[in-house]
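A.B. asks: Below are structures written as structure tokens.
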Structure I
Amino acid sequence: MENVKIVGCGYAKAQVRVWNEDLEKIVETSDAWIQQRTGIQSRYITKDENTSDLAYRAAVDALKDANMEAKEIELILVASATPDHFTPATSCLVQEKLGLNGEECTALDINAACSGFVYGLTLASCLLEKYKTILVIGAETLSKIVDWTDRNTCILFGDGAGACIVQQSTNKKMFTYTKSTGDVEGVLKGAGLPIKAGLINGEKNYGYLHMDGKEVFRFALKAMQESIEKVCEQAQILPKDIDLIIPHQANIRIIRHVAKKMQLDEDKFFVNLEEFGNTSSASIAIALACAKEQGKLKPGMKIVLAGFGAGFTSGGVYLEW
């Protein structure tokens, strides 16, 4: 559906802010090294909240921003690679926390890693003929799967959640693009549980996050540019006509490379990774809410969201504010 508008945004920070200097105490790294290679200065880590707790707080913030009550939500979509449980779905837990029952609201989870929020908005835009008001959330507790002895990954990731509420519109346009390519080499993955052989419980293993940084970097450059160009084509505008680009907050070098390749001013890209780090599915959602909070979103602006992540997945959203 093209006629879609975002009526409210919100986000939730995890409880503990971890600075680069804190990581110097547990792995061989330094603040200067991290900032030079990633642009990240800090990230937030949960103390005792799970993914659904952060998602719920972001949802409440979005409802407040939209001046709406929870009972108006008819569908909840939660994008996450770090759910509370295998089952029930995190979205169902958020539904319960919001006090909504099955007669009022349906809930569904999505796992598209760092592209999850883009996928959620894409799915929401397709379902607005059935559901009048949809809550889309990106939420992660990546600290659950980070290996704190691996300096190549533990410096990157944080916990958090972002949310938005979408409805049909008579004058606002939204265009979406998604793509996935199977990562047969396991370049970026959070391992699952092993298969059991026979009727025996095996030893419990933790599925730490693994990433081949160089390969992910190469994929990200192409994926972000392609996503931006594809949604601009649908909107019949040129990338230079975009007022603001909100990219997945993975690495400042990726953003700068894409800006240079596309001959776009870096000021067109909203960046808050220096504070939040990489929050995967929550990344773009948090950045969107922060951009609104900072007064950077003006009526009539042409905005593009661009994500990429494990899977491999990627995608973009063009929307009019």
Structure II
Amino acid sequence: MSHLNETQRYTIYRMRRDKKTQTEIARAIGVSQATVSKELSRNADSSGKYSPAMAQLFADMAKERSHRGRKKLDEKMESFIRQKMERYQWSPEQIKGYCEANGLKMVSFERIYQLIRQDKREGGTLWTHCRHRLKHRKRYVGAGVAHIPDRVSIHSRPPEVEDRTEFGHFEMDLVQNGTEFILVLTERMTRFLLMEKLPHGKNADDVSRVAVKLLKSHKRHLRSITTDTGGEFAKHSLISKALGVQVYFTDPYSSWQKGTVENTNKLIRQYIPKHMDISGLSFNKLLSIQHKINYRPRKKFFFNSPAYLFYNFTR
């Protein structure tokens, strides 16, 4: 595959927006159609949208990755794997990717999974630290619809929000355990997480107040917030007034339209399963969970963490 530059990537973005074919794009930037196809498939988000800014960021990161040969699992590697899994719940892919990005010796993530399965057969607990515990989970379906005055549809959002070509666009949701609720905010480009437990349950005034509290230190970087049509977000105007930011709403029963925060909720569930009583969950414990998720290396970012990307944009 040819190596594309930043100008070529933005040309791809503009021509895609103008409904040009991959063949036309390839001819315009002087590469093969296969190169364009691979570029789009590798750098599109879950909804199929292509972001040239993120594609270029990933390309720059890839240059820094070191390539090592096949390695044998030794005691030092196993100790590192156990530490990252037991203390921080890193996945095998995250462990392998982090080591590659930082020039550390490590076996393949498939070999790490072999270690986990072997450990389980021998009565160990490594498998309990895997996000899916070596199993698949059913997908959660979103909440209901409420009458929300003056709500602005997600279809009115600028294209740079959908395309992830601009930093500062957040998605908002709630995680519920019994009668307790946690407000969750995730930045779309970096997947950076902010969260806090609501003091009085699913209350619209509390939701707006806590949202402002979590975001006020990042106010100058804020561009928009997207959430669903749940009644808990009815006081969105308070958020807009305090932060100077537009709040957009998904279509009814369309949680996939805010897929970034939905996927973040699944990461939170590794630490806060649905059956867990969180009435006594402390602020510091919740902050610790947030820290672990934000500092996990992500395959999407060539095993850099959301925190690394987020703070590079905000510094």
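Read-outs throughout are calculated quantities, based only on the coordinates presented, and are distinct from any laboratory measurement. These numbers were taken from a predicted model, which means no experiment stands behind them. Cβ atoms are built from the backbone, for glycine too; each structure is taken alone.
A.B. asks: Say we calculate FRET efficiency 1/(1 + (r/R0)^6) of positions 41 and 289 (r between Cβ atoms, R0 = 25 Å, to 0.05) for every structure; which of I, II gives the highest result?
C.D. replies: When FRET efficiency 1/(1 + (r/R0)^6) of positions 41 and 289 (r between Cβ atoms, R0 = 25 Å, to 0.05) is computed for each of I, II, structure I gives the biggest number.
A.B. asks: Okay, moving on. Which of I, II yields 17 for relative contact order in percent (Cα under 8 Å, 6 or more apart), as computed? Intermediate results must be reported in sequence, preceding the final value.
C.D. replies: Numbers: I: 26; II: 17.
Source structure: II.
A.B. asks: Let me ask something else about it. Thinking of I, II, which structure, once Cα extents along the principal axes in Å is computed, gives back 54, 50, 35?
C.D. replies: Checking each candidate, the match is I.
A.B. asks: Hey, helix-only ellipticity at 222 nm (-39500 (n - 2.57) for each DSSP H run of 4 or more, over all residues; to 500) derived from one of I, II reads -9000; which structure?
C.D. replies: The structure behind it is I.
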